[in-house]
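Heads up, there are several structures right after this.
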Structure P
Amino acid sequence: MTLTKIQFQPGVNRETTSYGDENGWFNSDLIRFRKGRPEKMGGWERLSSNTIKGTGRSLHVWAALDGSKYMGLGTETKVYIEEGGGYNDITPIRSTATLGANPLTTVAAGSSVVRVTAAGHGAVTGDFVTFSGATTTDGITAAQLNTEHELTVIDSNSYSITTAGTASSGSTAGGGSAIIANYQINTGLDTVVSGTGFGAGFWGGLTTGYSQTTLNDSGGIDASVTSFILTSAALFETAASTTGADLTIISSSIPVADSSGFPAKGTVLIGSEKILYGTNTENVFSDLTRGYDGTTEATSSSGVAVVFVGLMLIEDELIQYTGKSTHTINAGVVRGARGTLAVAHADGVNVKEANDFVAWGGSSSTSASTGSNIRLYAQDNWGEDLIFNVYDGAPYYWDKTLGLGSRATSFAAQAGASDAPTVTRRIMVSGADRHVVCFGCNALGGSSQDLLMVRWSDQESPVDWTPTATNTAGSQRISSGSQIISAQKTRQEMLIWTDTSIHAMRFTGPPFTFGISMLANNVSIIGPNAVTTVGDKVFWMARENFFVYTGRVETIPCTLLRYVFDDINLDQSFKCFAASNKMFDEVFWFYPTADSTEIDRYVKFNFTENTWDLGTLSRTAWVDYGIHDNPRASGTASGTNFVYVQETGDDSDGLPMTAFIESADFDLGDGEQFMFVTRLIPDIDITSSDAEAPVNYILKTRNYPGDSLATVSTSAVTSTTQQAFLRSRSRQAALRIESSTTDITWTMGDLRLDIRPDGRR
């Protein structure tokens, strides 16, 4: 028999078929190419056990003159500065108000929910408020009140909070006459809300239908049927009725006798009023929308029946129900709900639960903030201090000398501030010339945002934005496109992307200070953070391609182009971001796939070797090594948000990493003959404290390109394995190298197979 060396081209290629990419790599996860060889990526671990509120969308690191290392971190709800693994809340205060006399009202005995009367509070659900000066109220202590709370809006003059204490009797007003409320800036969106309101989705609405079955009613149903036999009704929510307390003055929550059978969120019927609730905790429904689904808000008395209302979707018809048996929806059925038509349906059609259906003009969530874009940030440093802005919000300044316990304040509130922008898309400090620059901001003397306006402060002054004959402050409006999307600092200039073009902004000195010139038309960027700078190169992702700027704009040839852009959720494109990993000459682009609203995949480019690979990794922000020894990234584990240290160890925060690379098909004589494989000689460098830790060599085969690959052999290869015996006969074969244990890393070399031709039949 003959040992045949199988050599694969570096990089993963999905621009052709597996058979068409012979001697190439076709799929991968958590690997990289170095000197043309695939190897397992480094692992990660939590920076600390401390958590953050919200999803991290921006990371920025810097070092102070005293050697202290800081990291700015922005989420949809908070802004932090991390130091030594601790997260210090510097979220700016939006407004401060003194509440009226006894503005706090407890809801019910044993409940921790408190209603707050606050005229014109300007808050949205999910905002944070900090009280001071409150007195003990109905058993809830002053210390439990005088702290930070996340609030739920009831109306423009009231909201509710959940405290650490519980009320003694309920329906008791108190708090005193000296409560000061400090409101933090409004929270933003974590997910782009699309498909809501009239004309979007089914009948102007939206449903995810998280449970699904089929109609199984012996021939189907007609338009008058009020009982439905399903293949299974197990996942359809129902609940027995319970009783509620007095709702006359309590519109923020509904205390009930027993809510254990009710889902976490849904709709209840009290008399003739439907009420949508978003939270079910401790026998209290809260986060309410009163008078829901066209009903009228009404007063109810204690002891009234509270009945769960379900909603299911059969083709284009919505059907309301209140009860079920094992396989049958048979109680409280209302055909043709919410303006749909009651029609006949055949057996076997899909039936979806539709409790999250959004009607015409409705909001997808009672807690969603206003706005169409997710909460993003831009961060930079003015010396040791941090400057940042909320995307399409105000720019802010954090002064290091005030300490980690201080909050950031707006540019307009700084001592000596003159005409500072009050709203902007992006902020940064220019290079050696030291100007603070705002992109997509309000014009001088105006308050309305101009999405093509660029303004800069006086040199060496972050507060003076008024142009005079003796300073360098100024402004210029971009001449093409309808809005600035992003901006990025390079060594010699700043790049600006509009929705149709890319421009270079260069310091020219007085009298104009900066000049802006177009670099390319019909070139844009997929999201504000989909760009990164590595040395003298700027890499970014557009909506259809990848680009690099090295003094000129160039397209990057990509062997995964169709794979990425055919499977990306463009509704969530602003979540896409670029991340550099300079220690390996790599650029990642993290993005959400078509079936996901959050980042779940990456594509990676080695710009030294011009190779691409791909994988699954949920990261929402990233900052490269330099200030710290390793890159850092924000991510989520079991619904909790952390910051991770990347490229450390071999594991996924103490758990195994499943890393693999899989080849395209290879064959003998263009597949004319069968090949008979009896042995493989591995060439792989394995590092582990366990000498028996395996890397699996998996051989897959098929006879025709249209056949599915079938696994015929799995060989556990260790650091001491000389050869592995197998037995396979096929026309085509593919090889998968995979590891899924802790404390292991590997680099693959060449592969030799004991292989011979075995005839045409």
Structure Q
Amino acid sequence: MAVPEWIANAPEVRHVHHRPARPGLTAEVPAWVSPGARAALAEQGITALWQHQRVAASAAFEGRHVAISTSTASGKSLAYLLPIYAATAEGTIGHDVAVHRWAPATRAHTALYLAPTKALAHDQARRAREFGGQSWRLTTLDGDSEAEERRFARDFATFVLTNPDMLHRSVLPGHDRWQGFLRSLRYVVIDEAHRYRGVFGAHVASVLRRLRRLCRHYGADPVFISASGTIAEPARHLERLAGVYDALAVDRDSCTRPALDFVVWQAAADPHREAAAMLTRLVDNGYQALAFTTSRIQAELVADQARRHCIDPDGIASYRAGYLANDRRELEAALSTGRLRGVACTNALELGVDITGMDAVLSIGFPGSLAALWQQAGRAGRDGRDAFAMLIARPDPLDTWLCDHPEALFESPIEATVLHPQQPAVLSAHLAAAAQELALTSGDEQFFGPTMLPILERLADRGVLRRRGDAWYWTSQQRAVDSIDLRSIAGTGVEIVQSATGRVIGQVDATAADRTVHEGAVYLHQGEQWLVEQYDLTAGVALCRQQRAEWFTQAQGTTDVRIIGTDRQRTLGDATLFAGTIELTSQITGYLRRDSVTGAVWDSTPLDLPRRTFRTRALWWTLPSPDSKHAHGLDERDLAGGLHAAEHAAIGLLPGFAPCDRGDIGGLSTVHHTDTGAPTVFVHDGLPGGSGFADEGYRVAERWLAATLQLLEACGCDKGCPRCVVSPACGSGNHPLDRVAAIAVLRPMVAGSAGAPHGTPVTLPA
């Protein structure tokens, strides 16, 4: 669809990018595809494949690991379904596999599909059934599966569609009952592979190594196929994720693509309120639209505001992680049938049902990577018609900089995914789980890497494992996997429970619980507001009651940093840049109540929550120590405000250079740090052991800090504003902040570095 006139002519439009339509390149269906499969394709109107589909399907059929990285709706599913159907439904395989006489005769070949969400696994199962028919023994497996469904998956299914959590918590610990399936495992599909980054990616990398180890134990060596949105180096990402080698990258998208008009919109006021108003108007005018937010709370608020002003409020809903299964499926069905016309959502829906064909897609805030942004935009476009998408910039440093430098969105290459498979805290937990599944030996380094043996020794010293000869054994009666949450390093999540009835209404990650479900917090769920009455850290439960509130809550806290070790350093102008390990101590000390409409602070309430201490990765830079006056002409007060402002701006821009979520990183600045003896700014990974983002920031520091300086120089505010340095997550209430002083701090660093010169536009790195 063309951009509506009332949007195109608005003063908030900063840039409109037109991506022209592209014709497709087709190829014949491979000869190894059976007549039955060809007939199934014909029933769906498919008589030829896109070229990238044929290349990927044939390579997998021949036994090659394949990384497919093409655009939304480019037919990635069919590329892996063809070889999987040939193997698991027809018994045809195009490469040598180990054959065991003792393998169950019921299943010569099996395949496993992994999705980051339950919804996506169910959606892919529906697509597979449409292709292969009811005779194909496939099923989904997740926490909602009944006992009979689980038995069928384990004992009879040839194609099981599940998620990493289920593989981790159920299949691998119970591998003796799954040995028939694992012994015959020929293909493993990792869908939406670009989502596996940071801590979640490190967890899944360990789960996949545990899987490969058990498959090898039973005599199988499956082919791995990853499918993702467009990312840089997809083959390398698959190799790091699964621990395999010589993967083939299929990243030349050959499908037909409609034209796309992409609008960059700089909100004049609150971007979420503007998005809600825009969603309302689109729905009222007959469009079906998605509004992607970057947080669960904002998804709820946008939907609530849109419903208040929409002609048909029942046609608008919210969708995010943490919903219970029945709620999710009802929303998915309503969206698929068109009963829902507008949805405010997080990326939980981006990866859910097949939502290609929306009339419009609104992305409220840059989602952390170009890959994610284009993944969201790819949901727009119906029946070959031109598509319309929009980035509604938030008043934060990264979004503001992107408004001023749209070439970074539309001319930069897609980023590589940051993944740290050897993340020590994550790997340590999964080695304990692997030892419980099957005693570990030195030969398992082929799966877990060179850091395995030192970690095993530490686990043995702590009594977690016991060593006998060349093997390490699990010592506890408890299940090792029960203490591992794949999306955290802090263990399992915290349940949100209605105090009056005991009903579980949702769940929050343990690492975020202190900040989001402390006593007095307002928790949003499906447009409803819940007031947390009690937060039980020991039980992992937050008790709450439903209450309509005209305010929202914002946690405040303190952070202290101690340097443990430095492993890299270099000079940046008058500063010295370091990378290394730190010990981070943080504490939520209170919260603010803020007006839901204006954001004004109502009051402040102290909290008595424990201090959290852990080690993580960080980068930091030090400036020359001040005497009576700093070398840049700043007194100590101005220097404090400048360092703090530079920290905020740099953290705000880092997701554009090291693809991450803003919540994955944190920072600290001080005029005098005990360990450095100098003015110091820290930027650190937010989870124990590190996620790889700080190290990536160290690698791209010249470009990243040059962009930070550009942002500060371009902003016309006085001391600082949300567009440049004010952060809603600041534990010290954004005090002190000084934009002008931050420029004085950064300018000598950038001018004297090897990065982009002062005033030169900077593009996002590959």
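Each reported figure results from applying straightforward, stated rules to the coordinates on display, with no laboratory input. A quick note: this is a predicted structure, and the numbers were derived from the prediction, not measured. Cβ atoms are built from the backbone, for glycine too; each structure is taken alone.
For the read-out helix-only ellipticity at 222 nm (-39500 (n - 2.57) for each DSSP H run of 4 or more, over all residues; to 500), a value of -9500 was computed from one structure; give its label from P, Q.
Going label by label, the one that fits is Q.
Rank structures P, Q by distance in nm of label points 7 Å out along Cα→Cβ at positions 618 and 706 and report only the one at the top, that is, the highest.
With respect to distance in nm of label points 7 Å out along Cα→Cβ at positions 618 and 706, the highest-scoring structure among P, Q is P.
Could you figure out which one of P, Q the value 25, 47, 21, 7, 0 for P(r) over Cα pairs in 20 Å bins from 0, in percent, for residues 418-745 alone was computed from?
P
For which of P, Q does Rg and Dmax of the Cα atoms in Å, for residues 306-433 alone, calculated from the coordinates, equal 18.0, 56?
Attributed to the structure labelled Q.
Using the calculated result 3.0 for distance in nm of label points 7 Å out along Cα→Cβ at positions 226 and 410, pick out the matching structure from P, Q.
Label of the source structure: Q.
Ranked on distance in nm of label points 7 Å out along Cα→Cβ at positions 66 and 266, which label among P, Q comes first with the largest value?
Checked P, Q; max of distance in nm of label points 7 Å out along Cα→Cβ at positions 66 and 266 sits with P.
Consider the structures P, Q: one of them gives 1.02 for Rg/Rh (Cα atoms, Kirkwood Rh) as calculated from the coordinates. Say which.
Checking each candidate, the match is P.
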